[in-house]
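What follows is calculated from the coordinates using simple rules that are stated; it is not laboratory data. Just so we're clear, the structure is a prediction, and the values are computed from it rather than from any experiment. Cβ atoms are built from the backbone, for glycine too; each structure is taken alone.
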Structure I
Amino acid sequence: MRYFIQLSYKGTRFHGWQIQVNAATVQEILEKALGTVLHEKLPLVGCGRTDTGVHAEKFYAHFDTNQIVENPKQLIFKLNSFLPKDIAIQDLFRVSDEMHSRFSALSRTYQYRIATRPNPFLTEFSYYHYGKLNIEQMNRAAVILFEYQDFTSFSKLHSDTKTNICKIIEAGWNENENLLQFTITADRFLRNMVRAITGTMLEIGLEKIDLNQFRKIIESKNRSNAGFSVPACGLFLSNIEYSAFFTQSKDINCI
C-alpha cells in the first residue's frame, strides 16, 4: 500500500531534502521518525529536491508499507511529536500504487521573497535588497520566460539532469508593503533555476540589463551569461499540483 505524506519545513538548518553523507537533511530525519512510529524501515520518495537552506510550505513524499494506517490523524500527531519544530506533517493519506510523489506531479510552484526594508523577523525567510527596483520592467521580463523552454542559462553547471527543457506556466512579481515576491510555476525545474532567474531579473530591475539582453542570455544557453544566484533563504516551494484523481483519493482516504 502506498501513502502520501504532506509536510512543510523551514530549511535554514538543513542541507535540503535528499539524504546526504554527514549532513542533516529533511528526508533522513523524517525517515527516522516514520521508522520509530511504525516500527519498520520505510524509505521515502520526495516530490523533488530542495537545495540547502530552501524552505517548503507544501512538500509531498510517499512510502510503501504492508501496514494499514487506520488512524491517519493519530499517526500525524505521533510523527510531529518525534520531529523537530522546523518540520511539520500536515496530512497523510493512502493513494493508488501508481501514484508517485515526483513523477505524478503536474506542476510545481516556487516563490522568492525579497525584503525591501530591513526586518529582523524576515531575516531567515527573505533576501534583503536595498535600492529602488523597476518592478514593471521585471514583470515584462517574466512574460518573456513563456517564449522559451530551454533554460540551460539558469541551470547549475554539471548537474545530472537529462534535459533542460521546462514549460513555464506562471511567472510574475508582486509587491505587498515592504515584501517583493516572485512567483513561478512550471512542469519541472532545473537545479538553481529559480534563484538564477531571480538574480538576473534583479539586474533588470536595477536597469543594468534590458529585455533584449535578457532574451540573449536565455538564447545563449550559457550559465555564465546570466545573473547571480540569490541566497537560498528567500526561496519557498509553495505548491505541488497533481491530477484531479489524486485530489479525489485524498479526500476519500483522509477521514
Structure II
Amino acid sequence: MKAFGIFATPNHAASDSYVRVTLGPVGGIPVLLPAAGEALVPEILPRLDGLILTGSRSNVCPDFYEGPPHAEGTPEDIARDSTTLPLIRAAIAAGLPVLAICRGFQELNVALGGSLDQRIQDLPGRIDHSTPSDQKYGRIRTAKAHNVRLTPGSLLAEVCGGTEIPVNSLHNQGIDRLAPRLVAEGWAPDGTVEAVRVRDAIGFAYGVQWHPEYDWETDAVSYGLLEKFGMAAEAWAARRRWPQAAE
C-alpha cells in the first residue's frame, strides 16, 4: 500500500505485469487482495485457486524477523506484511498453490521462520543484485544479470532441462537464515539463495528471487515456471466444491 495521486491517498496496487501474466501463462483471472490484515485470511482463502506473492519497492519490516532497523528512507509496508505473512502460512497449510516472487520470496522465508539480509550489496564477497550487471541495459527489467545454479532434479531444472539459467535481478534484500521448512534449489554465483520450495508442502509452494513475470513472453524458463503454477491452480480449482445454484 502506498500514497498515490495529487492528494497522496493510500492505495492498494499491483503491477500490470502480474495482471498480464495471470491472464497469460497462468491462465487465471487476477484478483488483487487488499493489505487488510490477518482478519482477511479466513475470509479470502476459500475463494482462491492460487496465490502469487508479488514483488514491491518496499522491504519486509525487520520487526517480523527480529532484524536490525532499516536504513533511513527504506520503504516499508507493515500493512502488507501483516496480511501476507499469516496468509502464506494458511495457504501452505491448506495446500493452496503458492508462487512467491522477489519481495514475495522474502515474505515466504520470513513467514516460515527465516531472516533477511537487508542490503546484499554491502556484504563482503557479494554482488550487487539491485541492477543488471550488464550496465548497457541500464535498468531494463528483462536484462539478465547473473546465472543461477539449480539443484539437479528440481522443478526449475526440469523446466529448463539443465542446471543453470540466467535471470534478471532487482532486489536489495535476500535470504540470510533459511526458514526450516524451505529447501534451497537455486543459488547466485555469490551464494545468495535464489529459488526455494516448501519442504513437505501439500501443494505447489515455490519461490524465486527474480522476476519471471517480466520476460515470460521471451524466456522459456519463466514461461514454464508460471505454467507449472497455473497447472497446479487449475487442478486445485477442479477439486473445489462450488455451492449448488438455487433452483
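Looking at structures I, II, which one was log10 I(q)/I(0) by the Debye sum over Cα atoms at q = 0.11 Å⁻¹ calculated from, given that it came out as -0.64? Computed on structure I. Suppose you compute mean count of other Cβ atoms within 10 Å over residues 169-176 for every structure in I, II: which one lands on 14.1? Going through each structure in turn, the value belongs to I. Here Rg and Dmax of the Cα atoms in Å, for residues 41-112 alone has been calculated and equals 12.5, 39, so which of I, II was it run on? This value belongs to structure II. Computing mean count of other Cβ atoms within 10 Å over residues 17-24 across structures I, II gives 13.5 for structure I. From which structure (I, II) was relative contact order in percent (Cα under 8 Å, 6 or more apart) calculated, if the value obtained is 24? This figure was derived from I. Of structures I, II, the largest value of mean count of other Cβ atoms within 10 Å over residues 81-88 belongs to II.
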